[in-house]
Structure I
Amino acid sequence: MSLTLATLIPGLLMLLFGAALLSGRATVPALLKAFPRSNTAAIVFFGGGAIWFLYKVWHLPEADFGQYRTLLAIAFGAIAVLSFKFVPDFLAVRGLCVLILLGASPLLDAAYMQYDQPQRLFMVSVVYFFIALSIYLGASPYRLRDFFEWLFRQPSRGRTLGGIFAGYGLLLVIVAFTY
């Protein structure tokens, strides 16, 4: 992946999320408040994260337990399927965290050793922020529900966060074309 694309992807995602928060539509808070316990979102995000993870496990090299990849894929696949039955609460949040953690690797790989491009740090910083946030929310997914409750208690908070996301997303989109 090129550094331009690696910067453009998070920039567009942040711009899109920020624009949704800035829009002031009543459906945005309703969707975000329903997201943590949504079964549909759990299937999409946790299912997508599980498939991506199983793909990575299946393609492990020999040095990284590749000789056990069939056993590992079966075990992790069973855990993913059984999660929908035995721990359905907040699977959407955990799935989003898995996708962010798996998606961070190609983004950071694109910026690796690119010392002649200091503007790459705008993208790298936000990716590391979301890695830390994903680890935190993966361990305590109910915190996202609590955050959304706090955020939408006053409409100005959602718009402020939307402005921050949209502004930084726009900055990343601009930076993406400076490499």
Structure II
Amino acid sequence: MPSRASAARYARALFDVALKESDPVQIERDLAAFAGLMSSNAELHAALTNPAIPVSAKRRIAEALGTRLNAASPLRKLLLLLADRDRLVLLPEISRAYQQRLMDHAEVVRAEIVTAVGLPGDRVAALQQGLANVTGRQVQLESHVDPSIIGGAIARVGSTVYDGSVTRQLEKMKETLTAGS
């Protein structure tokens, strides 16, 4: 099974248990902290992902780190399960999948707005509210500047792109003019 699909299944199971037994937001923080620790420490990453290292040693490391990080019970159980199955390498992907599931549950969507010039805070807030109205969800908006779009804006909400840039409008005019000749 591909690692992304496996990670999504583990994340879904963890989220379901977290809803019943714990605080899903705290588990997300703990999971992100553990995944961050693993990715920032090369020796720890090697110890937990190297197939030559015995599963029992990985289990002891995961158990010690889960205790030291004071991780919630469902996360500790997941860490031990992953260690027993030698699947700790999936933790960063599980963390991303869990975070996405948490955002879906809270009806929050990430969006990005790209403009040719920086926008004042009130304009960003107005765009954020407009995107919230369109999506029916709360929007976490990131704003970026890209002078190459000349003017207008490009909004990305999930996998949907709303391109209202001057560059795109000029491209459309060019296509229309060249198609007519």
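Read the figures in this text as sums done on the coordinates, not as results from a lab. Bear in mind that the values here come from a model prediction, so they are computed numbers and not experimental data. Cβ atoms are built from the backbone, for glycine too; each structure is taken alone.
If we compute relative contact order in percent (Cα under 8 Å, 6 or more apart) for structures I, II, which one ends up with the highest value?
Comparing I, II, the top value of relative contact order in percent (Cα under 8 Å, 6 or more apart) belongs to I.
For the read-out mean count of other Cβ atoms within 10 Å over residues 58-65, a value of 17.0 was computed from one structure; give its label from I, II.
Of the structures listed, the value fits II.
Given a value of 10.6 for mean count of other Cβ atoms within 10 Å over residues 50-57, calculated from one of I, II, which structure does it belong to?
Value 10.6 for mean count of other Cβ atoms within 10 Å over residues 50-57 corresponds to II out of I, II.
helix-only ellipticity at 222 nm (-39500 (n - 2.57) for each DSSP H run of 4 or more, over all residues; to 500) was computed and gave -20500; which structure, I, II, did it come from?
II
Given a computed value of 0.85 for FRET efficiency 1/(1 + (r/R0)^6) of positions 42 and 74 (r between Cβ atoms, R0 = 30 Å, to 0.05), which structure among I, II does it belong to?
The read-out comes from structure I.
Between I, II, which one scores greatest on Cα Rg over 2.2 N^0.38 Å?
II
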